[in-house]
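Values quoted throughout were computed directly from the atomic coordinates according to the rules given, and no laboratory measurement underlies them. Bear in mind the structure is a predicted one, so any value in this text is a computation, not a measurement. Cβ atoms are built from the backbone, for glycine too; each structure is taken alone.
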Structure P
Amino acid sequence: MSFDWIATLLSLTFLGGVYLDGWAHSHGRVDDTFFTPWHAVLYSGFLAMAALLLGHAVWRLARGARWRAALPDGYGLSLAGVALWLVGGPFDLAWHSVFGFEANVEALLSPAHTVLALGVALMTSGPLRAALRRPAGRWPDELPMLLSVACIVANLTFFTQIAHPLANLWAAGPRRWSQDVTELGIVSMLLTTVILIAPLLLLLRQGRLPAGAVTIVVGLDCVATGVLFDHGPYPLVPVIAMVAAAVAGDVLRAALRPSVARPAAFRWFALAVPALLHVAYFAALAVTVGIGYSPHLWMGVIVFAGVVGWLLSYLVLPPRAVVGREAAPA
């Protein structure tokens with residue numbers, strides 16, 4: 001477990017560097033050089049993670065361990081993530097040299113950054129894979145797994161930040177948005193719903209969603225994504241509102257007790273959490289800058305977010321009749 005905790009803390013530090021670099025890109029703080037303070041923090045996080053994984057592997061091999069046992073169970077793909085960064089870092093430098101330095105959304109779609117994003121995901125998901133390969137433990141023992149999931153979600157939302165409602169404040173008023181921007185905002189909020197809710201449902205399906213999981217995974221993501229908002233000061237009220245909705249999601253989970261054995265409660269939970277998040281989001285806009293969407297739209301988004309969660313529950317937990325047919329011998 002000590003290795004899980006060290007890997008988790010380094011993962012959080014690593015993601016912090018990713019978001020710091022993202023803040024620099026979205027706020028015009030990049031210049032015509034690869035060697036920036038933001039890259040220094042980012043690559044320091046990578047080097048620390050690489051040192052942990054490679055150092056442990058070398059130490060174990062020196063003591064006679066086989067290659068498969070060089071790292072704790074579940075961390076093999078994390079080492080593959082290190083390899084991607086060893087390739088992706090020079091690739092990123094070469095890309096900048098040929099095509100210049102990206103700004104705003106360009107930085108999210110750069111092929112070099114895509115390689116690095118996959119490497120981050122593989123490195124930071126080690127504690128999750130390790131936890132899922134052993135029985136559930138006490139709440140403190142499950143915390144590295146939850147923080148690992150939070151890192152995965154944060155990585156996904158970072159590279160889809162153009163869709164996140166806290167990076168853009170879709171529907172902020174008092175003016176009405178153009179039709180194209182309105183449609184983009186609605187689709188974006190539904191995409192963010194999938195990214196936030198699907199990992200929680202997958203853990204719930206495994207019986208590995210402990211108390212406070214919604215607050216940790218969704219709350220950390222919302223706090224971090226607010227850093228990327230570049231149209232004014234940090235969106236404190238919407239962030240607080242969505243974190244409060246995540247806390248309400250945990251309370252709801254305690255009340256409903258959703259599980260594989262209680263599919264109806266599972267589906268109600270999947271429906272209610274995204275709806276709560278969007279109720280909180282629109283309420284925060286209403287009391288600060290106003291809502292630019294008509295009531296037809298913002299109420300509809302709340303309903304559709306709940307429907308998206310409800311449909312995801314059927315992908316994660318199919319009806320019992322389907323499960324039974326899959327289990328039956330051919």
Structure Q
Amino acid sequence: MNRAERIFHLDRLLRARQPPSLAHLMEVLEVSRATVKRDLEYMRDFMQAPVTYDPEANGYHYAQDAPAFELPGLWFNESELLALLTMEQLLEDVQPGLLAPTIGPLKTRIRALLASGNQHMDTLRRRIQIQPLAARGRQSDTFQAIAEATLSEQPVHIEYHGRARNTATHRSVHPQRLLYYRDNWYLIAWCEQAGALRTFALERIRSSTPSAGHYYTLDDTALDAHIGAAFGIFTGPAEQWADLRFTPEHARWVADECWHPDQTGHFEDEHYRLQVPYADPTELIQEILRHGSGVEVLSPASLRQRVAATLHAAAAQYPDPA
């Protein structure tokens with residue numbers, strides 16, 4: 001646990017009827033003698049906590065003749081703050097519906113938790129912002145129908161307008177999972193026409209109707225492999241590994257990023273070599289192009305050629321003014 005969490009526990013222990021010994025504090029907090037000593041000194045010096053040692057009881061407690069002490073608002077860690085602010089923002093955007101009587105108290109509770117960090121909601125909204133990344137238009141009716149089919153294991157017939165081919169197709173699919181990726185919703189489903197798992201962007205599903213017939217079920221292992229095996233939203237088993245070399249300037253950022261859980265990387269003469277598994281290279285190429293001249297594709301040759309061709313085509317749109 002971090003210092004804020006330890007101080008929270010220390011405050012509770014120091015208010016106990018029997019003053020806890022140093023050994024007891026070490027055991028409860030699972031830290032060393034030196035760490036407990038530093039935390040107690042921090043409370044005395046920076047929080048003005050009246051912590052005192054009772055030699056008769058061989059323990060620590062708050063001095064009884066001192067003014068009442070209350071911990072100042074303890075700030076959240078990164079994950080706690082992100083979770084609470086994200087929930088607050090999502091609930092704020094919820095349209096009125098059947099759950100309004102339930103969502104209202106939930107919003108109030110989340111805002112109370114945020115306020116426990118010793119800050120007002122107005123200050124939090126003004127000082128800390130969560131910015132969605134390229135969120136696309138949503139159709140609440142479609143989401144509701146697809147979510148219901150996914151949870152109830154109901155095959156559905158959909159009309160899907162894919163962006164890549166810019167055509168509409170009719171498919172019978174067996175919804176397996178809903179995936180929220182980069183601020184957009186996707187349906188992972190078994191497609192009867194393809195005879196395999198496919199990924200559908202929810203906002204591109206034009207219509208959906210329940211379908212009769214036996215529901216095709218895949219186990220979690222197969223679904224996890226389909227979703228997490230390769231880079232990006234273009235799911236499926238990883239077929240190749242991209243070997244990328246970043247310049248020293250770009251290495252400062254990329255070395256701290258996680259592109260994929262199975263990636264490997266190392267520094268090489270101030271350059272950074274990153275190896276990433278992928279299936280469909282579309283989204284990976286987009287990520288590579290984001291770094292411009294700061295990255296070179298070393299292998300495979302097919303990926304290197306596609307990136308080079310894309311860069312040449314882009315440069316052709318900007319002829320030399322001379």
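Taking 16.2 as the value of mean count of other Cβ atoms within 10 Å over residues 8-15 derived from one of the structures shown (P, Q), identify that structure.
On the way: P: 20.6; Q: 16.2.
Value 16.2 for mean count of other Cβ atoms within 10 Å over residues 8-15 corresponds to Q out of P, Q.
Work out the source of 9 here, i.e. which of P, Q gives that when relative contact order in percent (Cα under 8 Å, 6 or more apart) is computed. Walk me through the intermediate numbers first.
Values: P: 17; Q: 9.
Computing relative contact order in percent (Cα under 8 Å, 6 or more apart) on every structure in P, Q gives 9 only for Q.
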Just checking, which of P, Q has the largest value of distance in nm of label points 7 Å out along Cα→Cβ at positions 72 and 312?
Q
Note: Rg/Rh (Cα atoms, Kirkwood Rh), for residues 48-167 alone at 1.24, derived from one of structures P, Q, originates from structure Q
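Between structures P, Q, where is volume of the Cα convex hull per residue in Å³ highest? Walk me through the intermediate numbers first.
Numbers: P: 166; Q: 255.
Looking at the calculated values, the largest one is Q.
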helix-only ellipticity at 222 nm (-39500 (n - 2.57) for each DSSP H run of 4 or more, over all residues; to 500), calculated, reads -24500; among P, Q the input was structure P
If distance in nm of label points 7 Å out along Cα→Cβ at positions 88 and 296 is computed to be 4.3, which of P, Q is the source?
P
